[in-house]
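Just so it is clear, none of the values below were taken in a lab; they were calculated from the coordinates. Small disclaimer: the values here were computed from a predicted structure and weren't measured. Cβ atoms are built from the backbone, for glycine too; each structure is taken alone.
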Structure P
Amino acid sequence: MRVFKEEQRFTQLWIIVVLVMSTIVPLALFARAYANNQMSLQDVIIASTLILASCFFIFVFKLTTKIDKVGIHYKFSPVHFSFKLIKWDDMEEVYTRKYDAISEFGGWGFKVNPFRKKNKSIALNIAGDDGIQILTKEGKKILIGTQQLTKVNQSIKYYTKNNETDV
C-alpha cells in the first residue's frame with residue numbers, strides 16, 4: 001500500500017471572517033487617530049502592520065500526518081520542527097473516531113491536557129470532527145485530526161493487519 005499523507009491548514013471561512021472583522025475596528029481607530037493628529041503616520045503604519053501580521057500568523061500553522069509501514073508520523077508546524085513518530089509496536093490501540101473539539105479540547109490547534117500528568121493527552125487538529133485516536137503502551141493519548149477518514153481507515157487497517165502477521 002502507498003504511504004498516506006495529509007496536510008491541513010486553517011483556511012475555514014469563519015476564521016477568515018473573524019480575522020477580517022477583528023482587524024477593521026482597530027484599523028479604523030488608527031485612521032481616525034491619525035486624522036485627528038493623535039498618532040503619527042509612522043505609529044499608524046507600525047501598529048497596523050503588527051495587527052495584520054498577527055492575524056495572518058494563523059495561516060502559518062500546518063498539520064501534516066503520514067501513515068506508513070513504520071507507524072504514524074505527525075508534525076504541527078511551527079510547533080514541531082520535525083516529525084514525531086509513533087511506531088506501530090508502541091501503540092496499544094489505534095482507531096478513528098468522532099470528537100468534539102470545543103468540549104473535549106477547548107478548540108482546535110495543538111492542545112495538551114496539563115491536568116493528566118500520568119496519562120498525557122494531546123490533540124492536534126485543524127478542522128472537523130474526525131480524528132485518529134492513538135493510545136500508546138506508555139499510556140499517552142494522542143488525537144490527530146483528519147479530513148480524509150476513509151483513506152485513514154484503509155491505511156490503519158492495512159498496516160495493523162500486516163504488523164499482526166509479521167509477529
Structure Q
Amino acid sequence: MAHELYTRTNQKLYFAGLALESWRKAEEGRAMNAQALVQAEREAALFHLYGALLGLCHEIAGYYRLPEANAPRPEMLLTADVLAAAPSPELSELVELAQQQETWLAELLVAYGALFLPPQAPKKAKVDPTLPLIEAVSVDDEPPALSRATLEEWRQHLKNLALRFREALSEC
C-alpha cells in the first residue's frame with residue numbers, strides 16, 4: 001500500500017460503501033438477527049465515514065504542513081484556532097460545515113459522538129397522585145435511527161468534497 005495521505009481517505013470511503021452494502025443485504029434478509037446486523041452495519045458505516053473525514057483532514061493538514069497534521073480526531077483540526085493559524089480554503093470550508101448544525105458534516109460528527117453515549121432508559125412522565133391512572137405517552141422522545149440513505153448521502157458528499165479538494169491541492 002502506498003503511504004500517501006489520500007490512500008487512507010479512499011480506503012475508509014470504500015469500507016463505508018462495503019458496510020452500507022452489507023446493511024442493505026441485512027435489511028433484505030430474513031435472518032433471526034437481522035436487526036442486530038443492521039445496527040452493526042450502521043455503526044460500521046458511521047465509523048468508516050468518520051475515519052474518511054479524518055483522512056481528508058490529514059490530507060489538507062499534510063499539504064499545508066500544519067503542526068496539527070497528526071491529530072487523532074477531525075474535531076481537533078476543524079476549529080477556528082487552527083484555521084486562524086493557517087488559513088486555507090479547504091480547511092475553511094470544512095470548519096464552516098462542521099460549525100453549522102444543520103449541515104451533513106455537523107450531523108456526521110454528532111452521530112459519531114452519539115455512538116459512545118450509554119443507553120438511556122425512556123423518560124417517564126411525573127406521576128401526580130391526584131390525577132387518575134392515565135399515563136402520558138410521548139412518541140417524540142427517541143430520535144429516529146440514521147437511515148442507510150442518509151449515510152450514503154454523507155458518503156457521497158465526503159467523496160465529492162475529497163475529489164474537489166484534491167484538484168485544488170495538486171501541484172501542477
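Laid out as a table, the results:
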| quantity | calculated |
| --- | --- |
| Structures P, Q, by mean count of other Cβ atoms within 10 Å over residues 65-72: label with the highest value | P |
| Among P, Q, which structure scores highest (criterion: FRET efficiency 1/(1 + (r/R0)^6) of positions 17 and 153 (r between Cβ atoms, R0 = 35 Å, to 0.05)) | Q |
| Top of P, Q by relative contact order in percent (Cα under 8 Å, 6 or more apart), largest first | Q |
| Which of P, Q yields 23.8 [mean count of other Cβ atoms within 10 Å over residues 49-56, calculated] | Q |
| Of the structures P, Q, the one that -12000 was derived from, the read-out being helix-only ellipticity at 222 nm (-39500 (n - 2.57) for each DSSP H run of 4 or more, over all residues; to 500) | P |
| Ranking P, Q by percent of Cα pairs over 13 Å apart, for residues 57-96 alone, the structure that comes out highest | P |
| Ranking P, Q by FRET efficiency 1/(1 + (r/R0)^6) of positions 41 and 121 (r between Cβ atoms, R0 = 25 Å, to 0.05), the structure that comes out highest | Q |
| Among P, Q, which structure scores highest (criterion: FRET efficiency 1/(1 + (r/R0)^6) of positions 33 and 105 (r between Cβ atoms, R0 = 41 Å, to 0.05)) | Q |
